[in-house]
Structure I
Amino acid sequence: MRETDDLLSRVDHTSLFNPFSLHEIRLRGLVSTGRTDVAMRLVERSPVPTTVVAPQWRVIELITVAHVQLLAEDRSGAAQSLDTAIQEAAMQRLPHQLQRIVRTAGTRLPAQHAAASQSLDQIRSEMAA
């Protein structure tokens, strides 16, 4: 991680290599290794996306943040994160991210699960037309 931080300070940021996308990747790594407490602290220091960041990274990050919040038993925060992610994923037409939202919400956040499923069905029906 130190090498990545060092590289970030020396090179131009791109839509894929920037502090925002690497923040999301770190969150996923912390969750995958069972370090929810560290991930939750990192959520509180989320970088602000810039114009260099690809728009889908904001959605990806919101879903990951919601996952961390659920693991930390912050259902309200997770619901809020997923609500925003659903709106942005539907607007950007990101079916894979809507599928991630459905999986993340699961049975713990039924309203968000239903909303993401509905948006996903809408995209599928538009694509089939």
Structure II
Amino acid sequence: MTILAALASLSALVTFAVHTFAGGRVVARPLLADTHLPPASKWLNYYCWHITTVLLAAMAIAFAATALDARYAAFPLLFGPLALCLAGLSAAIAIKAGMAPLRLPSTSLFALTGGLGVACALSNPV
């Protein structure tokens, strides 16, 4: 379980970095610069952006805690399936937008994190 949890933590950390640094430039900045969106829509989208940032940091920390201490073995039971759900949601949104699901990095990055998290959870059931 330790190696799988460490890999899930690393995957979540990479996803956090891609989201925060690359995504911030490509998604968040243009969102804030948009003058056509209603203010509530614009700022709620920006809020959701930061919810994702916090969630990714929490995932990375939770999987790292699991890798370091077996008392946290329940974390992958929550964060593994959650990441897989978010990968599915990302794919569904891409399809609805007429794009290939893998066009959105969130699809593959959440799928990788979720797959590692579920494998971790299955390797040592609580």
Structure III
Amino acid sequence: MTTNPSSADRVEAGWRAVRADGRVRPELLDLAYAEPSLRQLFPWTGMGELHFSRCTERRWTWDIPYIQPAAGGGYWVSGPLRSQTIGPAATAAEAVAMVVERLPAGCGPAFVGTPDELVAHEEATRGRLNG
């Protein structure tokens, strides 16, 4: 009998993979992982940036701000879209707090599936609550 990994198992595997790939500063990973509201989201990296997704499968969601390293040792918080800027953060703790302050309402835990499956699930859930 095969069992599918739970959301928590997939998210935890994501955190291990992000830590192992070495593209994100360890201090940032430690502080983001220590924050319960971020730890339940699926982490992924791109160009040294730390991103968070509300689902566990690619193409991941782009509705949560992300953190990138800044020249000189600080951080820059952007997003959720690449064209959106939030601002600089002197420390990893400040960057994490900036993301947490901007999480979408009802964010987490990560949904097992793709963004399209997440949207369908949310629409079905809303329909049951409103019907």
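Consider the structures I, II, III: one of them gives 2.8 for distance in nm of label points 7 Å out along Cα→Cβ at positions 14 and 38 as calculated from the coordinates. Say which. Computed on structure I.
In this comparison of I, II, III, the computed figure 0.5 for distance in nm of label points 7 Å out along Cα→Cβ at positions 86 and 102 is attributed to III. When distance in nm of label points 7 Å out along Cα→Cβ at positions 46 and 78 is computed for each of I, II, III, which one produces 1.5? Only one of I, II, III returns 1.5 for distance in nm of label points 7 Å out along Cα→Cβ at positions 46 and 78, namely I.
Which of I, II, III yields 37 for relative contact order in percent (Cα under 8 Å, 6 or more apart), as computed? Traced to structure II.
Here, each number is a calculation from the coordinates, and none is a lab measurement. Bear in mind the structure is a predicted one, so any value in this text is a computation, not a measurement. Cβ atoms are built from the backbone, for glycine too; each structure is taken alone.
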